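Once you scroll down, you'll see the structures, which are given as structure tokens.
Nothing in this text is a laboratory measurement; each read-out follows from the coordinates by a stated rule. Values in this document were obtained by computation on a predicted structure and should not be read as measured data. Cβ atoms are built from the backbone, for glycine too; each structure is taken alone.
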Structure P
Amino acid sequence: MAEVYTSSIINAPAERVWARIRDFNALPAWHPLIAESRIEGGAPSDQVGCVRDFRLKDGGRIREKLLALSDYEFSCSYSILESPMGVENYVATLKLTPVTDGNRTFAEWSAEFDCVPEAESQLVSDIGGGVFQGGFDALKNQFGT
């Protein structure tokens with residue numbers, strides 16, 4: 001099983017960052033790779049079990065299911081149902097922790113998944129550097145850091 005872990009510091013309070021990313025359908029508002037998103041069946045975007053169907057700016061389509069959402073822990077977990085990436089059993093968690101020194105946020109994004117062995121290194125790099133760090137960099141820019 002492949003594992004990806006990326007962390008970053010965002011110079012904004014965790015409550016403000018969480019307010020930006022909490023909505024499971026809001027990826028296009030803060031992540032630079034996402035063109036559009038919708039929640040299937042009209043379900044609330046914070047309902048565990050809802051499915052988001054989104055399109056990447058490069059044209060790819062991904063469907064993900066919300067597995068857990070905690071306003072107390074500033075975290076959400078989701079699985080990929082369909083993706084062009086060639087991953088299976090993909091489960092990811094995005095978690096924020098308040099940093100009291102400077103009222104900042106420690107952000108962590110991790111995932112585990114199965115894939116063919118020859119693709120693992122590239123997928124780990126693409127997901128960790130492109131998807132996860134790309135999202136953190138966009139959040140830093142949005143919060144003026």
Structure Q
Amino acid sequence: MIQNGTNPYFVAELETGFVVIGDHQYFKGYTLFLSKQHKTELHFLESEVKKTFLHEMSIVAEAVYNAFNAEKLNYELLGNGDSHLHWHLFPRRENDSPVKGPVWWVDRKEMFSDKIRPSQDELEAMKNRLFAELSKLVSVTIR
């Protein structure tokens with residue numbers, strides 16, 4: 001969808017990946033950084049690509065932190081059901097969930113409820129805020 005310009009959550013393109021706002025916003029500002037290379041493991045990337053991917057992820061994380069006024073960030077590189085490298089970046093705040101701990105301890109029905117999908121206006125505002133912060137840190141491309 002990013003390649004053909006139809007992903008409504010797309011924010012920016014970096015050298016090694018794409019920045020997208022998460023479609024569920026239980027943790028306000030939840031963002032993903034999707035690798036352009038289809039690899040299942042971080043260690044499968046060539047050394048220089050891996051270094052750039054990790055560096056760019058840290059830049060995206062800094063932009064998320066700044067754009068969404070996080071007190072802390074949770075970083076996760078998962079892939080149990082999706083065999084494509086992608087980072088989950090969760091802005092965290094004091095008392096942002098009923099249980100203290102990892103984001104995945106939040107009840108799935110609550111975390112992925114349609115009630116917490118951003119409206120079109122909210123999504124555009126989030127994308128603009130994140131893009132503005134990314135632009136302060138690195139050269140970014142909009143498709």
Entry that produces 0.30 once FRET efficiency 1/(1 + (r/R0)^6) of positions 4 and 28 (r between Cβ atoms, R0 = 25 Å, to 0.05) is calculated, selected from P, Q: Q
Which of P, Q yields 43, 36, 26 [Cα extents along the principal axes in Å, calculated]: P
Can you tell which of P, Q yields -9500 when helix-only ellipticity at 222 nm (-39500 (n - 2.57) for each DSSP H run of 4 or more, over all residues; to 500) is derived from it? Q
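Using mean count of other Cβ atoms within 10 Å over residues 84-91, single out the structure from P, Q with the greatest value.
The maximum falls on structure Q.
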